[in-house]
Structure P
Amino acid sequence: MAARLHDAQSWRGLCREVEELGYSALYIPDTCTAQMGPLAALGAAAAHTKSLRVGMLVANNDLRNPAVLAKELATLDVLSAGRLDWGMGAGWFRPDYRSIGLPFDRPAVRVDRMIEAVDLVQRIFSGAPVTYEGRHYTSKDLLGAPEPVQKPHPPLLIGAAERKMLTFAGEKADMVSVNRSFSTVPFGGRPPRKRPDEAVADQIGWIRAGAGGRFNDIEISMEVNPPLMVTARRRAALARLAESTGLPPEQVAADPRTWVGSTQAILESLHSHRERFGVSHWVVYEQYLRDAAPIVAELAGR
């Protein structure tokens, strides 16, 4: 996940290094903070690599009209020769909305709007003229051009944490990025309501409920919690993390997204989480690109 600012040379270098180290994809978040503009940066990433997949993790649906987004995404898929992952989310970062004067609607509204946008974008990707009358979006004789290379559309990646979104992701997505549940963090002086692994079990259950018989075709993804620490002194590192987060060490260790320990210990943890939760896709932040490289090499069989 590339969330920092770059100049032309450093961006080219990062893209090539990500590919050379064996990572399968390069993602960019979609925020109004100090980061690269995702659509232009992903186009450049595709131009400077050969096999690396590219995408937003994930597009904030509220920042763009879905018809405009569909055209940009299809163009990226064409110019990357079919290497786009189509990431979608309902928007969650309130400062983005405040900074551009956009109303931050309650979660149910944002989720319904994103669900409708996914339906509309899928129709646009078909290449046939689209006339659409929804609660949030409309179109009339809208021609989806260019058409994406990947059929029927680029793989749909939905990022979510709560029941409604994860159930919808199970119904529609090819890949689901399972975000941290609010139930696992302290709030208003109240301790966490669930252990991280318990919350993940619930989240996977919601995806499974939405997916039905197609669950095994869905790739489950998670972002690695910063900081990623490859160290022989795991217990001490977990204690430092616990102190910085205000959570007990056992809570930190129970989170599948915690990568702390030796390379072998982390690999064993990943295999365990794949067995228990089906997680087979991990996202590492760019500042840990080299730290995670030996783990990525092992997972890729290099």
Structure Q
Amino acid sequence: MNAIRVQQFGGPEVLQVADVPDPSPGEGQVLVAVKAIGVNPVEAYIRAGTYAVKPNLPYTPGGDAAGVVEAVGDGVTRVKPGDRVYTAGTVSGAYAAKALCNEPQIHALPEHVTFPQGAALNIPYATAYRALFLRARAVPSETVLIHGASGGVGTAAVQWARAGGLTVVGTAGTPRGIDLVKSVGAHHVFGHHTAGYLEQAIALTGGKGFEVILEMLANVNLGNDLAALAKHGRVVVIGSRGKVEIDPRLIMGRDADIRGMTLMNATPHELAQIHAAIATGLQNRTLNPIINCEMALGDAAKAHELVMAGGAYGKIVLVP
């Protein structure tokens, strides 16, 4: 089968298509015939060798895919061959024609959800849910500012927050992104390159600030976020590409919190909550993954360049 193999850490060019043997499911494992693969920024950091956890070389990147169960190993009871599924992690890597998974990494994909949408579920929707509800402890009636709301995690966060009864304010970097954030349910959207946008956003709260801020680019925005928090407000750092200087007094005066978040720290209990919530959101159609573009597996290098570029708009998906 075709798969992307990384022989050494480096730039996008190290993502090379190779012919590798088909995996075979062992006890408790599921083999998925992959129809679509989700591309996430974390995979670019891992590929570059800059992430905290480095896989053994060579490896096949990715954990997010959607497809059809091809075969199951002994002891598997939750799925059978022919079932439509999405993956929440893999054993063998998702950038491939087939992916080997442990049974707990497999989740049902409803018929009305396309395979590209299924590939856009795990990291974006699980990250957004954990940040909003498990780390920020957001509750109905609160107001949330989602910085960078036009990307995969951002659009997921808008949908979760709107379904959860929050007032949703988003930002995006392009007119197209602004329109997208409006279309997925934000009450108000601002261009984050527009002078004075944050002051205008704060004014929507009557000047008290935001109870919750979800931050995708903390090295750029965190210092200003702290001045936009309400008393007892929480900012959850989901992404950052460098260091930032902050004024601690902005936290002190508000009894505010800065909370870090990475999905790999989620406990099994949290993951069970997250995927149960995703299942419900798909069934009642409050969740609707947005696809930016579909690219061939051989274009993985180009996909990594795009996922790290500015002007995010939905999810980039590879098709094997």
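The numbers here are math on the coordinates, done by the rules we state, and not lab data. Note that the structure is a prediction, hence the values are computed from the model and not measured.
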Report summary line: The value -13000 for helix-only ellipticity at 222 nm (-39500 (n - 2.57) for each DSSP H run of 4 or more, over all residues; to 500), derived from one of P, Q, belongs to structure P
Report summary line: Computing Rg and Dmax of the Cα atoms in Å, for residues 208-247 alone for each of P, Q, the value 9.6, 29 comes from structure Q
Report task. Determine which structure produced the value 19 for relative contact order in percent (Cα under 8 Å, 6 or more apart), calculated from the coordinates; the candidates are P, Q. Result -> Q
